[in-house]
Each structure stands twice: as C-alpha cells, then as structure tokens.
Structure P
Amino acid sequence: MKKSMRQAHIERLINQYPIGTQEELMTHLEAVGIQATQTTISRDIREMQIVKAQDGHGHLRYTIFKAGNRTEEEHLRETISEVVIGLTRVEFINVLKTQPSNGNLLAAIFDDLNLPEITGTLAGHDTIFIISPTEAVAKSLYARIAKDVNPDILHDL
C-alpha cells in the first residue's frame with residue numbers, strides 16, 4: 001500500500017476513534033486490512049504531525065496538529081498564551097509549566113518551527129525544558145515567550 005493511502009487511513013481512524021497508543025493504531029489498521037510495522041507507524045506519526053492531546057473527557061488521544069490558516073508562529077503564540085502557567089529561565093534552559101496534558105503538544109509546536117534559538121526540547125505531561133545553545137540566546141527566547149504569558153508567572157533566575 002502506498003504511504004499516502006496508509007496515512008489517509010490513519011487520519012480517518014484517529015479522527016473516528018479515541019486512539020492513544022501506537023499499538024491501538026496498529027490494531028485499528030489491521031482491522032481494515034492494513035499491515036504496517038511499528039517503525040512505519042512511528043514515522044507516519046512524525047510526518048503527519050500527530051500529537052497526543054486531551055479530549056473532552058480528559059483522556060489522551062492522538063490528534064493531528066494543524067495550524068489552519070494561521071502561521072505556525074501565530075499558532076505557537078496563541079498556544080503559549082492558552083496553556084503556559086509558568087516560565088522560568090535558568091542559565092541556558094527555559095522551563096515552561098503548562099496546564100496538564102499540554103507539555104507534549106506545545107513542545108511539538110516548538111520542534112516543528114525549527115527555531116535557531118532551540119537546540120532541543122524535553123517534554124512531559126505538564127513541563128517542557130527548552131535548551132538553547134548559550135545563556136544569551138536562552139534569555140532572548142525567554143523574552144520572546146514572556147510576551148505571550150501573564151507577567152505574574154515569570155521567573156528569570
């Protein structure tokens with residue numbers, strides 16, 4: 001099966017069912033007659049910008065990150081203002097606290113932008129470490145992020 005057809009099936013399945021793991025996705029694909037390895041599924045997830053997000057019932061499920069008509073930068077700024085509840089800079093690392101279940105989603109947005117200020121991200125349930133190449137660059141990134149959050153949550157150490 002061609003990659004485009006498999007990915008179309010993946011998109012349909014994650015929009016139709018509350019799928020939260022690669023194993024669940026593989027099971028649903030097999031049910032419609034599509035055989036794929038875990039490596040292939042993992043690559044499809046990355047290419048399709050599929051992330052885990054909390055649904056209306058509080059469960060984590062796969063969803064496709066789409067910025068719509070907004071630019072990726074606008075989507076980043078909007079998401080920062082909606083989900084970041086804490087921002088701290090310690091030397092060359094910015095630590096963002098997010099509302100529960102939003103750490104991975106926001107980190108994926110940062111990663112997709114390929115910003116030169118970011119060497120790498122490490123995300124969890126509600127925390128993101130953003131590593132910059134130098135302290136000066138981290139300070140600049142901190143100021144950029146700080147523009148979109150409540151000033152009461154800022155900590156520049």
Structure Q
Amino acid sequence: MEFDGKLYQIGVVVRDLEASMEHYRTLFGLGPFRRLDTDYTGRYRGTEQRIANRNAFARWGDLYLEMVEPGSGQSSASEWLQTRGEGIFHLGYATTNLDQRPGGAQVCFETIDNLNSQGQPAIIHLDTVTQLGYFVELADAQLAERLAQWIDGGADLTG
C-alpha cells in the first residue's frame with residue numbers, strides 16, 4: 001500500500017520558545033510567528049494524560065515550522081527533548097487516512113479530545129524513530145488546512 005499523505009510541517013522541539021523564535025527569525029528570516037498554547041488530553045505510550053505545551057508556527061517556504069516547548073505531561077516532544085535535546089523531532093503529513101501504518105509503525109501518541117469528523121484522533125505520532133530518525137505525525141487533512149490558514153493570518157482554528 002502506498003503512503004497517503006502530503007508533507008506540510010517540520011516539528012522542532014525547543015527548551016525556550018521565545019529564544020528559538022528569535023533564533024529562527026535571525027538565521028532563516030522566518031516569521032511572523034503565530035503563538036498557540038495547547039492544553040489537551042492525549043495518550044502517550046499507552047498512558048492517558050493532560051499535556052500542555054507552548055507552540056509557535058511560521059511558514060517556511062512551502063512547509064510550516066512548528067516549534068514545541070514541552071510543558072506538562074509526557075509526549076513525543078518531551079521524550080525527544082529529554083533523550084536527544086533540541087531539534088527536529090517530527091515530520092507532519094496531512095492525510096485523510098489516519099489508519100495507515102507505513103512499515104507496520106505503531107502509534108505512540110494520539111490526541112483524545114481533538115477528534116476528526118469520523119471520531120478519530122486528529123493528530124497521531126507514529127513511532128518511526130528507529131526506522132527514520134524522527135517521529136511521523138499524521139494530521140487530519142481538514143485540521144492541517146485550518147492550521148495552515150491560521151498560520152497564514154486567515155481562518156480561526158476552531159472553524
């Protein structure tokens with residue numbers, strides 16, 4: 001089965017969001033950044049928990065940068081920061097097929113209270129670090145489109 005997804009996002013985990021926004025602004029000319037603090041219920045490696053992060057987004061050519069400063073709860077981002085330090089931790093793919101598991105990859109993270117129209121977690125991370133060196137994020141295509149429009153200064157994320 002062929003992988004069904006469009007690369008749309010590079011996810012970077014950081015220790016200090018403000019310093020990292022300035023660093024990416026200076027180094028790559030990125031910005032403006034859109035800020036979003038998240039606080040949701042998720043399941044990470046089988047444990048349901050509250051996860052809260054500080055996030056910033058910016059367009060980066062044809063893709064989007066998501067910077068994540070982990071807060072409370074365990075997640076792919078906090079695991080990466082604890083074990084590997086700052087850096088790219090996921091590539092995000094917009095898809096209508098959230099059930100796909102390329103190479104038999106297992107889900108290690110999923111949102112519980114952010115669901116798509118079919119009642120599935122709208123964002124999942126596949127545990128592909130051993131195979132690829134990063135997590136693969138599958139994001140519901142409609143959510144990814146709303147996020148892209150919001151980052152570009154348009155639509156409300158709740159729409």
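None of the figures in this text is laboratory data; all of them are computed from the coordinates on show. As the structure is a prediction and not an experimental result, all values here were calculated from the model. Cβ atoms are built from the backbone, for glycine too; each structure is taken alone.
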Output -0.40, -0.90 (log10 I(q)/I(0) by the Debye sum over Cα atoms at q = 0.11, 0.16 Å⁻¹, calculated) maps, among P, Q, to structure Q
For structures P, Q, calculate distance in nm of label points 7 Å out along Cα→Cβ at positions 46 and 62 and state which one comes out highest. Q
Note: FRET efficiency 1/(1 + (r/R0)^6) of positions 30 and 142 (r between Cβ atoms, R0 = 30 Å, to 0.05) at 0.75, derived from one of structures P, Q, originates from structure Q
Label whose coordinates, when helix-only ellipticity at 222 nm (-39500 (n - 2.57) for each DSSP H run of 4 or more, over all residues; to 500) is calculated, return -13500 (choices P, Q): P
Matching 0.70 (FRET efficiency 1/(1 + (r/R0)^6) of positions 118 and 134 (r between Cβ atoms, R0 = 30 Å, to 0.05), computed) against labels P, Q points to structure Q
Using distance in nm of label points 7 Å out along Cα→Cβ at positions 86 and 110, single out the structure from P, Q with the greatest value. Q
Structures P, Q, by relative contact order in percent (Cα under 8 Å, 6 or more apart): label with the highest value: Q
